[in-house]
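Presented below are the structures under discussion, each in the form of structure tokens.
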Structure P
Amino acid sequence: MTFEIETENIQQSEESVEKIEPVFRDAQPDIQAIKEAADQHSKENLVLIGNGGSVTSFRAFLYAFMPEVDADVRIVTTMEPDYLHRLSRELDPENTVVMPISKSGSTVGVLESLMFFMERDYPVFAVTSDNNGALRKIVEKRDLPWIEHPEVGGRFSGATETALTPAAFIGLDTEEIRAGAEKMYEKLEEEENIAYHVASNLYSAEENGYSNILNPVYSTRLLGFQPLFIQLMHETVCKEGEGMTVYGDLGPEYQHHTNQRLFGGKKDVVPFFFRAETHEKRKLDVPDDFTDIDLRGRKLGDLDRIELSKSLESEYQGVKDALSDEEMPRVTMTLTELSYQAAGELLAFLQYLAVYSAKFRGVDPFTQPDVEKSKEIGFRERFTE
């Protein structure tokens, strides 16, 4: 396993749930078709249009492997005209492919943004279900290239065509990402597994008055997993008055504001840290004329030749030790390698964590009734005076 989980001052729930066998685990992407589509249709720039599960898993992969990506990637989750016009000024249609992703094919904002770009003659490659949705009909009317979205809910479709297609378009190794997810799915099929245990920990914490999860991320390359974690835990678990609110920021940035809430506010927060042991070894060079500047009882020169990764680790360690001193609960996920398979493993873990979290609370993991309700209201509002 390419990551480790550590917990402190948090107990397993006395309750138990049965082993899960989620449908998304069996959805097998056609990797060869994905590769062929990327070979034929990818360009220098990619505009990905989608919402929620149509973009969150891909964003996680994009951030994780950004140093390897040459393409200019823009993720469009809004129909805000100012933003769309700016993109159209910055990205030449000749060097850009627009990729709308929608399982239903009827996500109104996706269609509005898509038509904005089609009006300006941008080439399109779509990912949608083979159904009667509006996006599928647009594909038929304009004879657009497309690939089929699996019959899997968007937030659980990260190891399928939904996220792997745009990943292939920017040159990521989709076969290895899928292999990592498969490897983790197999581990999570065991009766006692890491996703089950963490879900049990978090459920126990909620039962004891902890209603919030703070998700500090101590790696910019893991920051894309934060919106995915938030979506999975909110949309899967928070129903019928159950579930925990998840929020977060990059570490150590959050320490400069949200640590006041964590330590000084109501004691209802469980920190769930994402961190990595994969940072580059870069030492700091302090200019000679800075060395005698005072700094917190020492000299600025004392920082000379300190590895920046150690500085980052020290910031995390400071928060960890403060939590221990106050006997506050904590969960830490540490990535021990950053590879395509590791990204697939982490994706699968977060998916199963969300499903088990729903099961502990007795809610259906695969519905999102309030999301659908607000979509319908928002659509009707477009036609009011």
Structure Q
Amino acid sequence: MKRRKRIYYNAQQRAIIWERYQQGDSLHDIARFFDRFHSSIQGIIAKAGGIRPQERTRSALCLTPQEREEISRGLSSQLSIRQIAKQLNRSPSTVSREVNRNGGRKLYRANKADAAAWERAKRPKPCKLLLNKALAKLVAMKLNRSWSPQQIAGWLMRTYSNKDLHVSHETIYKTLYVQTRGALKKELQQCLRSQRVLRRSKHATLKGKGLGKIVDAVHISERPPEVKDRAVPGHWEGDLIAGSGNSYIATLVERHSRYVMLVKVGSNKTAAVIDALIKQSKKLPEELYKTLTWDRGCEMSNHKAFTLATDIQVYFCDPKSPWQRGSNENTNRLLRQYFPKGTDLNVHSQQKLSQVARQLNERPRKTLDYETPAERFNQYVASTS
């Protein structure tokens, strides 16, 4: 079997690779730019866990290549260490160490000395989670509960006044994806929402799907003003998530508190969905369920029957505009941790769905100043009782 020739990239090419990856280009697109195989690009990206390594810079305190040339000339002219140091306006001990660690007066060469100093300066910054075992244990515990790194970082800041127990979400991501740090086990990557082995560029795009037509749909622009600004609780966003074997779950998110409810439905037929949503609506007081915003899925084609039975007005988004139900879309992504695509959702009971919803409602949210949806929702329930 003929072995493929190893491909090397210089520093400039590597910079282009990282720039294009951060802009959201796929590995295949980047490889086509260089007319090479995508596997050669993947090796570079995977080694760093999808996180671009920081560019090294020379410290202002270090000797420059020009100063090392001056040292070399001074040694050739038989000048003393103190004389050379005076010319460079450096400490004699600095020049002495430089000469002694690079071959002495007879073997000192400026280029070799500079290259050796640059190599010796490769000292990776110690990872905070590696130095602080208690902090690493807290982070691992929350990851195992399916909290995101950003939720963990916000919760730590809100819970502990001791800054030694604070860590940024980027540090958690780097520790997970760059395994040479060794503070968090690689298996914890599976606790992340995406379960990716590489950090994905934030500019990478997600493709939407086409939506059907709804007769007599009330457009989202006709919603009351208090729905848009999220100032008043009781306004919900909804959608269906699909599994294999014609299995579905209805997801409902309250816009003010981000409180989640999950409803088991028999199918995506409008009768089954409307019936399940009507039953769920009766579990809440009227003041906590005033409107419902849905996408253009045909499962809500009989929305008039729902409004007639519950007195809850349904509003519909524009076609192919999932951002108009942003809270619900984000929740659906969270739910894929529990219900991966392609799995049969019929095997999950309503009790199991309620348990998952409770876990989501007990996670702190950045948009709520790291309060949990359950705390925010219960505050309003207490004020109305």
Structure R
Amino acid sequence: MKNILLLGATGSIGKSVLSIIEQNDQKLNLFGISFNKNILRGREIIEKFHPSFAHIENLDLYKENISSEDCSYLNNLSELEDLINHQDVDIIVCAISGFAGLKATYIAASSGKKILLANKESIVSGGDLIIPLAKENNSEIIPIDSEHNAIFQCLSGEKGVEDVQKISITASGGPFLNTSISDLKDVTVKEALNHPNWKMGNKVSIDSATLVNKCLELIEAKYLFDLDESYFDLVVHPQSIIHSIVTYIDGSSICQMSSPDMRVPIAHALSNENRLPINFHALNFTSLNLSFQEFPSDRMKIQNIAREVCNKGSNLGSVFNAANEIAVESFINGEINFNNIYEVIYRTFDGNNVSKELSLDSINDIDMQTRIEAKKVVKSIT
């Protein structure tokens, strides 16, 4: 029996993790959870799965809804750190959305435990800290987003990455595939959230619609697989069936395929020697009609920014991520149009210099300063 600590339990990734635990309750146990504002969903999870610990950001709001005396309720950062390092925790799932997940991922990286990583923003912003820290403490990081997990599976059985010639990371293209940025001024939040293949949270759905998500994944891949950005191609694949392709120096290309279901990569990462069974939609290969397209030319500037982040590292990932988070938040709140998301990122990112000093405190400072600058750009647009 493996004990799971699920950080960010009430989000879309959390929902998929819980589905797998429920289907494999003889092998997996929900030992602890963390969540923030979704009190009702958090209560449902506690009542159904009976975790031993629950770290709740807004514990005061939850106190009147406490329904289980068997669960220990935690609140502050030191208690979260103790929970992450608890001797009975076997696997930590980092599924907190956005930059908010950085601190928890940083603590997990020093724990020496198996980490299932869904929080790409923590690597984009703090990869130069988190990856070396994980290696130093023998913490195993396994990505559970579909593309990076696909790469991970395609590399399984290989001695390393020295025989890799190229890795193609696929993008669905989102709901606005083949629509130019100039024609996206009047799209609504509802339209942007209506992804044709995936059911995801608001932030990642908007990122998919802008294709910024794929640029964040490019940066994450550079850190996770320790390869230069030039090894990675971003390719549009509207059907979301092939999640990544690894091409080797002998001409062989290996891909990972599945229906667009986040439980597939998560089940793989949660498994030990044998894969875990789940209820899934099997592919009918005789009816598949797969296609690929080049990354849209009018989105190449955002990809080039991501490649600059890969090459220069340091604080630039924090700047890119914070600018995007403010832009997405501003669009969802009706402050800017969809196509202004790019403008906010471009104008906020331009002129930032690489900082030689990098620490958890400096990353937080850069994030805060960038958000202030991005909000100024938003205000100038509105």
**OP:** Compare mean count of other Cβ atoms within 10 Å over residues 111-118 across structures P, Q, R and report the one with the greatest value.
**Re:** R
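Assign the value 6.8, calculated as distance in nm of label points 7 Å out along Cα→Cβ at positions 71 and 231, to the correct structure from P, Q, R. Show your work: numbers first, answer last.
Details: P: 1.7; Q: 6.8; R: 4.1.
The correct label is Q.
With Cα extents along the principal axes in Å derived from the coordinates and found to be 100, 58, 38, which of P, Q, R does the value describe? Intermediate results must be reported in sequence, preceding the final value.
Values: P: 69, 59, 49; Q: 100, 58, 38; R: 55, 50, 41.
Value 100, 58, 38 for Cα extents along the principal axes in Å corresponds to Q out of P, Q, R.
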Original post:
From which structure (P, Q, R) was mean count of other Cβ atoms within 10 Å over residues 7-14 calculated, if the value obtained is 10.9?
Top reply: Q
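Any read-out appearing in this document is the output of simple, stated calculations on the displayed coordinates, not a laboratory observation. Here the structure is a predicted model, which is why all the values come from computation and not from measurement. Cβ atoms are built from the backbone, for glycine too; each structure is taken alone.
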